[in-house]
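Trainee: Multiple structures are listed underneath, in structure tokens.
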Structure P
Amino acid sequence: MSKHSPLPTPTAAELELLRILWQHGPLDARAVYDFLALERADASYATVLRQLQLMHGKGLLSRDESRRPQQYCAVEAQEKVQTSLLKDLIGKVFAGSGKALVLTALREHVSDADRLEIEKILRNKDAGKP
């Protein structure tokens, strides 16, 4: 995939497989299936294999064909994909306002422990600390 072409937007199913590859590194289709099957009883090896092949075709995955079985690896780092998806979400759902996204997350989806950690980060940033 060219460095200048936009990232393909992964589907929810593709994100599940990407998450496994980001977490465990390059894997063959059987290993990806095994990890997915731990979370989803309805997972099918044939579906996982086909999905990995489609993701390779879209440019989301690279494939090491010199090894048997072939190893799949995410082309883009997790942070880059998350940033791209978040930018898209902010634009579509929050009218371009990162503040609206953060306030919604803080009100609805952040535990008290996470909120304290966020406050500490913000205090340190305001004080000029890394």
Structure Q
Amino acid sequence: MSQFAPVPYTELNSRQKENYNFHKVAARMADYGFNCLRLTDDWQGADFIACHIDGETFLKVQLKGRLVIDRKYQGKGIHVAFILGDAAYLYDHDRLVAHLEANGLIGDDSVTWHERGFRSWPTPPVWAINFLEEFRI
């Protein structure tokens, strides 16, 4: 019998879930040559910095529990990471917003986006999964 027993994600509190998600995303990013450095508090909108082995690529990453866009991240070079089932995604926030606007996917009737400057999808719609496929890690 193993001395290690998996703990169900649902049993974790919100801080523990954030730590869990960080380590899961960081482990996947290591496969692509990134070292992820956790920040003690948000720096320029980032929860962590991902440094590539090329010595030139640095990503400011905001860790989320779902697909999200937020005006406070616009123009800051933020990437957003989230886990969905067995998949993890790391997308360029501004590129997603541009895609939504260019394709009419965030309509004028979206109060959350146009009035509050925020929109999230607990379960990404089909168009989002298609867009995010390029950003699957």
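A short reminder: the numbers here are calculations on the coordinates, not readings from a lab. Note that the structure is predicted; figures quoted are calculated from it, not measured. Cβ atoms are built from the backbone, for glycine too; each structure is taken alone.
Trainee: Name the one structure among P, Q that distance in nm of label points 7 Å out along Cα→Cβ at positions 63 and 95 of 2.2 was derived from.
Mentor: On the way: P: 4.6; Q: 2.2.
So the calculation was done on Q.
Trainee: Still on this structure, I have one more. Which of P, Q yields -19500 for helix-only ellipticity at 222 nm (-39500 (n - 2.57) for each DSSP H run of 4 or more, over all residues; to 500), as computed?
Mentor: Source structure for this number: P.
Trainee: Computing distance in nm of label points 7 Å out along Cα→Cβ at positions 23 and 39 for each of P, Q, which one ends up highest?
Mentor: Result for distance in nm of label points 7 Å out along Cα→Cβ at positions 23 and 39 over P, Q: largest is Q.
Trainee: Which one of P, Q has distance in nm of label points 7 Å out along Cα→Cβ at positions 15 and 103, as calculated from the coordinates, equal to 3.9? Before the final figure, lay out the partial values.
Mentor: Details: P: 2.4; Q: 3.9.
The value was obtained from structure Q.
Trainee: Sticking with this structure for a sec: For distance in nm of label points 7 Å out along Cα→Cβ at positions 31 and 87, the calculated result is 3.1, so let me know which of P, Q that is.
Mentor: Going label by label, the one that fits is P.
Trainee: Quick check: 17.2 is what I get for Kirkwood radius over Cα pairs in Å, calculated from one of P, Q. Which structure matches?
Mentor: P
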